[in-house]
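Each in structure tokens, the structures are laid out below.
Just so it is clear, none of the values below were taken in a lab; they were calculated from the coordinates. Note that the structure is a prediction, hence the values are computed from the model and not measured. Cβ atoms are built from the backbone, for glycine too; each structure is taken alone.
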Structure I
Amino acid sequence: MTLTSSVRVGIIGASGYTGSELARLLATHPNARLTAATASGERIGQTMSDLFPSLRGVCDLELEELNFDAMAEKCDVVVLAMGHGKALDLAAPLLERGLRVIDLGADFRLRDVEQYKEWYHLDHSAPRELAEAVYGLVEWNRDKIREARLVANPGCYPTSAILALSPFIAANAIKAHSIIVDSASGVSGAGRASFGVGTHFPEHFGDFRAYNVTTHRHTPEIEQGLWDAAPNQADPDQKALVTFTAHLLPVARGILSTCYAAPLNTLSAEEAHSILADRYANEKFVRVLPLGQWPFIKAVNGSNFCDIGCSVDKRTGRLLVISAIDNLIKGASGQVVQNLNVMCGFEEDAGLQSAAIFP
């Protein structure tokens with residue numbers, strides 16, 4: 001791969017929250033600039049700042065109708081910021097025109113097409129592209145991402161869970177079939193177009209509820225990501241089986257994931273902390289907190305950081321790992337930029353150096 005000093009980025013489906021966050025991050029990126037953004041319907045011809053006044057004077061790029069040849073002329077990398085099923089017909093034409101692609105949706109995350117059909121209720125119509133897609137969790141897939149033409153940006157819940165638990169899977173320290181993950185997210189995770197009963201302000205303020213219990217589509221992605229970290233994939237006992245429950249918080253953004261697992265052998269809090277600290281010692285965006293300190297979402301919101309804390313319940317012997325991310329940054333658009341930086345040979349934190357917004 002030839003490293004570049006600058007890269008032109010396009011966004012297909014730029015009118016949602018992830019599109020606006022990506023535009024905001026790219027506006028201050030030293031090596032990348034947003035050169036094309038598409039939308040559909042009445043949004044065509046409007047500017048990014050028309051849709052998101054927060055971008056006024058920051059990104060006033062006009063939204064245009066999708067044209068593959070025009071994207072190829074204006075861009076080097078294209079980000080697909082759309083819901084599942086949308087990228088299946090878009091990846092191939094972009095790749096054929098020499099563009100590199102990062103998909104924010106779920107279409108290229110699960111390697112098993114039958115699993116994709118089971119959880120997303122769609123036939124996977126792009127198996128050739130799926131075969132070359134690389135799962136874009138940089139902390140675990142950095143080398144593959146460098147050379148990738150197509151990167152599947154991880155989901156927000158899986159990012160928080162996989163980063164928290166993978167070091168323990170890799171160290172063969174926990175029973176892979178014992179994992180429980182309870183995650184709570186701000187309502188922006190549903191997307192700008194998805195607000196309705198249960199997620200708009202009068203319904204959700206002052207409430208806290210679980211949803212898609214036992215059927216959440218991020219479950220197999222979490223299991224696949226943990227399985228990838230297993231030291232011996234020939235051992236079926238190391239294949240993760242996860243009970244995952246998602247909850248909606250009455251806040252705009254942020255994810256807090258509380259993860260539980262039974263250790264294979266006696267494990268102390270100090271040993272658990274060492275497993276985490278050693279694995280992430282050289283990672284810019286994973287902050288392992290000292291023992292006795294726990295993550296919270298306001299410490300990461302607006303940033304690309306993932307904070308992780310851990311302990312072991314002395315009474316039950318069970319491992320607890322808690323992680324916090326911003327679902328729109330490390331869980332979406334910030335991770336896109338991190339992947340972009342790795343793909344293009346930039347500093348990994350380029351455009352991502354901002355601290356969290358607090359309070």
Structure II
Amino acid sequence: MSVATKTPITVADLASGLGRVLEGDDQTRITGVSALDTAGPEDIAFVRSDRFQAAALESRAGAVILPEGMGAAAPSLIRSPNPAFDFAKVVTQIVAVPALDPSSSAGFHCSESAEVDPTCVLAQGVSVGAGSKLGARTRLHPGVVVYPHVIVGEDCVIHAGCILREGTRIGDRVILQPGVVIGGDGFGYVADDQGRPYPMPHVGGVQIESDVEIGSLTSVDRGTLGDTVIRCGAKIDNQVQIAHNCEIGERAMIAAQCGLSGSTKIGSGAVLMGGVGSAGHLTVGERAFVGARTGLHKDVSAGSRVYGFPQQSEWAWHRTVAALNRLPDWLRRLRAVEGALAESTEHSDPESTKDEE
């Protein structure tokens with residue numbers, strides 16, 4: 001399916017804006033963006049690598065962004081060392097994104113003591129608590145609840161249904177997708193004199209620095225004492241649980257359904273793939289890579305790659321998986337050997353021979 005652009009644009013203008021080399025027809029008219037297999041003559045698409053060479057040669061796209069040395073059927077080709085990144089910039093430049101209309105905003109509640117910049121847009125059902133501050137050009141979509149004493153910076157987008165609990169501080173250009181909960185109490189209990197669970201008060205907050213994006217239905221718990229912190233540029237996917245007093249480093253990336261126990265520290269540039277779970281008080285070093293569904297029970301050193309449950313180095317994990325695939329064959333061979341040994345033992349047993357005589 002093609003996504004229509006704001007206004008038609010020539011491929012020459014797109015290539016010039018990207019600073020990339022254009023091959024072929026420089027006047028191809030672009031009116032939409034699309035995937036290779038659904039693109040039409042006025043769409044632009046991209047090719048990530050030569051793995052998609054066949055699709056590029058069959059595509060009907062009018063223009064394609066692709067690496068050096070690759071061919072495509074399109075009449076206009078934009079050469080790029082990073083096609084996915086350049087395509088993302090093209091989409092941002094030319095596709096119209098629906099925005100809140102300031103003239104239609106109504107039905108929100110804003111405390112008299114809240115400080116809301118005049119350029120903010122608050123949609124229907126938004127509630128802003130006492131002493132909270134919203135920075136310039138920030139947009140709150142329907143149903144957002146901002147508790148008292150929350151600070152939100154400039155140019156933020158808080159989508160429908162998000163909840164920002166008291167003491168939350170958010171930097172500039174932060175995006176929260178629908179249903180994100182920031183600053184809920186963590187899962188912390190102590191035993192009373194009869195051994196019954198008693199809730200540990202969570203009196204800390206949450207600090208989210210600038211240029212962070214958090215996906216739908218993710219929860220970031222407030223600190224027990226001190227803050228839970230998400231550093232600049234971190235990207236967090238949907239349905240992620242970040243417990244009390246965790247610290248997520250700059251530009252770290254955490255994929256869907258990860259669960260981080262309390263006081264876990266994720267280093268800058270680290271990557272956690274989907275479904276990773278961690279025990280508490282662990283450190284994942286800078287630029288480390290943690291494979292999908294890995295169970296972390298100890299620290300991960302900087303720059304290392306770990307997989308599996310319990311976690312193993314990438315090399316050990318590959319050997320383990322290869323061995324698992326061969327287990328049925330090894331089991332058959334072991335049973336054959338056991339059978340042969342049993343038969344040999346039976347024939348060589350003197351008592352057995354004596355009984356036969």
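When distance in nm of label points 7 Å out along Cα→Cβ at positions 47 and 95 is calculated for each of structures I, II, structure I comes out greatest.
Rank structures I, II by mean count of other Cβ atoms within 10 Å over residues 87-94 and report only the one at the top, that is, the highest.
When mean count of other Cβ atoms within 10 Å over residues 87-94 is computed for each of I, II, structure I gives the biggest number.
Hey, distance in nm of label points 7 Å out along Cα→Cβ at positions 23 and 279 derived from one of I, II reads 3.7; which structure? Answer by label: I. Sorting I, II by distance in nm of label points 7 Å out along Cα→Cβ at positions 215 and 343 from high to low puts II first, with the largest value. Calculating volume of the Cα convex hull per residue in Å³ for structures I, II picks out II as the one with the greatest value. When volume of the Cα convex hull per residue in Å³, for residues 151-262 alone is computed for each of I, II, which one produces 85? The read-out comes from structure II. Across the set I, II, relative contact order in percent (Cα under 8 Å, 6 or more apart) reaches its highest value in structure I. Each of I, II could give helix-only ellipticity at 222 nm (-39500 (n - 2.57) for each DSSP H run of 4 or more, over all residues; to 500), but the derived value -8000 comes from I.
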